[in-house]
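Each structure below is given as structure tokens.
What follows is calculated from the coordinates using simple rules that are stated; it is not laboratory data. Just so we're clear, the structure is a prediction, and the values are computed from it rather than from any experiment. Cβ atoms are built from the backbone, for glycine too; each structure is taken alone.
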Structure P
Amino acid sequence: MSSILSQSSCGVCQIHADPIQKERYEISRNGFWVVRHHPDPVPLPGWLLLDAYRHLGGSVDFNAEEAKAWGGAVQRASNLVQQLTACQRVYAIAFGEGARHLHLHLIPRVTTDPASEAWKIADLYRAVMGGKCAAAPPNAVEALVRQTRELWGGFGEAN
């Protein structure tokens with residue numbers, strides 16, 4: 001598996017291999033998936049990512065085991081977002097253009113926050129990334145990652 005994580009041109013593979021990123025944001029990993037918090041700057045605390053461990057572009061590239069495990073991993077990680085944030089919904093978005101390595105954004109949708117409604121979340125994301133809107137406080141993200149690691153055991157492995 002180490003050769004899978006050494007894809008030098010892939011931003012997601014680089015994140016998976018970076019010990020600082022792993023320490024700061026990673027929640028769990030196994031032979032199929034990596035669950036991590038979105039790195040700073042992040043629009044909302046609890047914005048998690050479910051990445052394919054193996055370098056692949058999307059679900060069309062799953063092997064049989066990955067395909068079988070995908071639904072359960074998405075459900076468990078989504079339940080975790082909901083438990084952490086008390087959100088009413090969890091948006092799941094994967095484009096695969098910014099990094100051509102499957103990474104599913106799991107975004108908390110709190111109905112009292114109009115900025116997180118439907119496609120407005122993309123506007124919020126761009127505003128935070130462009131420095132036009134305040135990001136979630138890094139210390140809040142750090143505390144949430146610690147809490148998430150403790151809770152993850154209750155959701156079982158990410159497969």
Structure Q
Amino acid sequence: MKIKLNLLPEERKNKIKNKKIIHLFIWQESMLIVATLLILGVVFSVTQIIDIQAKSLDTQVSSNSSEGNYAKIKKYEETLAEAKVRIRNIDKVQKNNIDWINAFNEINKNIPDDITLRSISNNEYVVHLSGRAKDRDELIKMRSQIEKSKCF
């Protein structure tokens with residue numbers, strides 16, 4: 001059997017006891033602070049990882065949408081090139097043909113009632129009119145009016 005002999009006064013015992021409690025309390029608080037800091041560190045690192053992955057996904061999505069946009073732009077460029085070729089072909093055809101509507105309108109405006117036309121023909125850009133006139137002066141007058149016309 002062991003005998004314990006405590007020769008310390010009560011006051012000193014209380015101080016030692018309070019000191020142990022304070023040390024225990026400080027140790028617990030420091031462990032709580034360390035645990036909190038570790039949890040905050042983990043949360044911060046997880047948010048950083050999530051941000052990096054989100055940026056990576058945004059980059060992938062934007063590159064995919066950019067590829068789609070490039071495909072659309074290429075399609076529009078091809079359509080535009082085809083339209084330009086068609087316009088050039090139409091322009092060539094129009095340049096090689098006489099605008100008959102305006103030509104007939106100008107002839108109709110400038111032919112008096114005394115003159116009758118029998119035929120209208122063309123050879124390249126030269127229009128030939130044939131018909132009858134009651135008077136030579138009317139024919140000369142008609143010819144000068146047609147020559148003054150912007151169409152001819």
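Between structures P, Q, where is FRET efficiency 1/(1 + (r/R0)^6) of positions 16 and 88 (r between Cβ atoms, R0 = 25 Å, to 0.05) highest?
Comparing P, Q by FRET efficiency 1/(1 + (r/R0)^6) of positions 16 and 88 (r between Cβ atoms, R0 = 25 Å, to 0.05), the maximum is at P.
Where does the value 6.5 come from, among P, Q, when mean projected area of the Cα convex hull in nm², for residues 72-143 alone is the thing being computed?
Q
Supply the structure label, taken from P, Q, corresponding to helix-only ellipticity at 222 nm (-39500 (n - 2.57) for each DSSP H run of 4 or more, over all residues; to 500) with the calculated value -27000.
The read-out was computed on structure Q.
One of P, Q was used to compute relative contact order in percent (Cα under 8 Å, 6 or more apart), and the result was 29. Which label is that?
So the calculation was done on P.
When FRET efficiency 1/(1 + (r/R0)^6) of positions 80 and 128 (r between Cβ atoms, R0 = 25 Å, to 0.05) is computed for each of P, Q, which one produces 0.05?
Q
Give the label, chosen from P, Q, of the structure having the highest value of mean projected area of the Cα convex hull in nm².
Comparing P, Q, the top value of mean projected area of the Cα convex hull in nm² belongs to Q.
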